[in-house]
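Peer 1: Heads up, there are several structures right after this.
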Structure 1
Amino acid sequence: MTTLNTWLMDPNPKSRLQSRAAQTWLTWLRFRRNPLAMIGLIISLALIFMSIFAPLLAPYDPITQSLADRLQPPLTPGHWMGTDDFGRDIWSRILFGSRITLYIVLLVILTAPIVGLIIGTVAGYFGGWVDAVLMRITDIFLAFPKLILALALVAVLGPGMVNAVLAIALTSWPPYARVARAETLTVRNSDYIAATRLQGASATRLIWGHIMPMCLPSVIIRVTLDMAGVILTAAGLGFLGLGVQPPLPEWGLMISAGRKFLFEQWWVATMPGLAIFIVSLGFNLLGDGLRDVLDPRSAGK
């Protein structure tokens, strides 16, 4: 361990691998000093763990009904979070619901930031009419509230998980385009970009190989901070019946089903609501921590 630490902390790295490993290690050390960021990381890892091992952790099937056990309160033997109006174990449904939540978040992350990064870097690099056209399209999407636009898209496409993911992705890319464009405008006239251009590099190579990597830290920070918004939007669509459809255990749908029992059987809606709150808080704390360590302006603080 001492040898590895010495290798990582060597002020004169002998290879590119050693340099990148040392930079990653120093970033982790800065991140680890932030207790709130560590809490966010633990919550995020817990969500991933719950999603992967939900079949092993869940004591009951999340869909199978048991009307004899309906509306059991929390701490009931065998149902420590209680049951819903169909007798389904709420803890089991929350565990399997984490899979749906993570699935939606991952699909949005794999689409919206990439589209926004491409549009933003192309607009910032070429400028002129290309920048004007792409940014005006971005402004049109930004002019509508995200949830309202997602509701309109789902209403056109029809309810369902795939359509909900598509609607959220189509409403989430404009902020990434703005961030990428701002970063591109900062670096496009840099000396190393000019030197690479003089060596005969094409615009595609410059954007893909040099400008996009410079935009990635800001985009990653934005992605992490936006995860909470994605979860809330997905839950909102589920709550309104336009997202994931019954009997799948989606958290927003669970809240919608439990709202009619809110005053007497409060746990039916409260437990999935707490799950949304904790996961959203975790992603926000994680995003704040990543911003502190990945932002070059705060690297020396």
Structure 2
Amino acid sequence: MYFSLPVISFTAIRNNDDFALNSVRKACETTGMFRLTEHGLESQFENFLKNMKAYFSQPLEHKKLLERNEKNPWGYFDRELTKNKRDWKEIFDLVATSSNDVFESEMRWPETPKLFKEINLDWHKKNRDIAITLLGKISLILGAPEEELTKFFTKEDTSFLRLNHYPVCNHPAKSHRDFTGDGHLGIYDHTDSGALTILVQSETPGLQIRESSHWKTVPSEGEELIVNTGDLLQIWSNDQFPAPVHRVLANDKFDRYSAAFFLNPKYETDVVPLSTANQRFRSLNWGDFRSKRSAGDYADLGEEIQIDDFRV
């Protein structure tokens, strides 16, 4: 079953168009996910996806030269866990700067394919610019100045870009089932831990969103970006903007590629609701939350930390 997301113009959002801002509010209150048009990256889609496919097509031993570990979360990995379940995918995580990293890590870049570093850093920067603008407008929608939220993302924010490859799977889980049995999923059901996520995906659909008790597939629509809210925005909005539960299907016929930009604040950020009326969450420290979530993604280290652990 396909699911039609709201379609909103980034140009209209940036220009404070009332209809566009109201559409963002409605999307954040309901689906937590919307399509973004007129974002300015349309001409780069083809080259960006081509470069990503070229990277993942390389031999495994070559990719593993830059494999991530417990102390360095940047680089290649093919054993990602979501809520203690192994995802059917391989990834490459990259960051623009690692100077303010609680992991004391170093960003390493592959020599091939050509221009991999330049293309991905440019994509990272432009996605970050879009995400910061969106967050400022969401802050206005919540009745606060734009800088009330964007101030946590100046200079040394911890945003990063994740490249995803979902290889052909010989035993994918059923697309409509909440409990997958013995089949595989590209990514198991989860919410994103940061503020906002911006996603680009190849032509093969796979992203699913849970609406009530049903899983619905989000079609891949050319050069549109998909935006979804994350855990931190759910706290800042005091549950007004719930982070959507989503997952990614595995596919027995086609490979799938996507890239997710995660807008994350500075590590020292303490996240509390903007409104103190009927406050539903106590303070969450992003650095602590992020490091514990990362540990759960890397290895089976007990139940993965969630924002419900911070409810009043």
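Taken together, the values in this text are just the output of simple stated rules run on the coordinates, not laboratory data. Here the structure is a predicted model, which is why all the values come from computation and not from measurement. Cβ atoms are built from the backbone, for glycine too; each structure is taken alone.
Peer 1: For mean projected area of the Cα convex hull in nm², for residues 4-139 alone, the calculated result is 15.1, so let me know which of 1, 2 that is. Can you show the working numbers first?
Peer 2: Working: 1: 15.1; 2: 10.5.
Label of the originating structure: 1.
Peer 1: Using FRET efficiency 1/(1 + (r/R0)^6) of positions 12 and 268 (r between Cβ atoms, R0 = 30 Å, to 0.05), single out the structure from 1, 2 with the greatest value. Mind showing how you got there, number by number?
Peer 2: On the way: 1: 0.00; 2: 0.30.
When FRET efficiency 1/(1 + (r/R0)^6) of positions 12 and 268 (r between Cβ atoms, R0 = 30 Å, to 0.05) is computed for each of 1, 2, structure 2 gives the biggest number.
Peer 1: The value -23000 for helix-only ellipticity at 222 nm (-39500 (n - 2.57) for each DSSP H run of 4 or more, over all residues; to 500) was derived from one model only; which of 1, 2 is it?
Peer 2: Working: 1: -23000; 2: -8000.
Derived from the structure labelled 1.
Peer 1: From 1, 2, which structure was volume of the Cα convex hull per residue in Å³ = 128 calculated on? Don't skip to the end; give the middle numbers.
Peer 2: Details: 1: 171; 2: 128.
Answer for the origin of the read-out: 2.
Peer 1: Comparing volume of the Cα convex hull per residue in Å³, for residues 68-147 alone across 1, 2, which structure shows the greatest value?
Peer 2: Values: 1: 113; 2: 150.
Across 1, 2, volume of the Cα convex hull per residue in Å³, for residues 68-147 alone peaks for 2.
Peer 1: Also: I have 18.8 for mean count of other Cβ atoms within 10 Å over residues 124-131, calculated from one of the structures 1, 2. Which structure is it? Intermediate results must be reported in sequence, preceding the final value.
Peer 2: Working: 1: 15.0; 2: 18.8.
So the calculation was done on 2.
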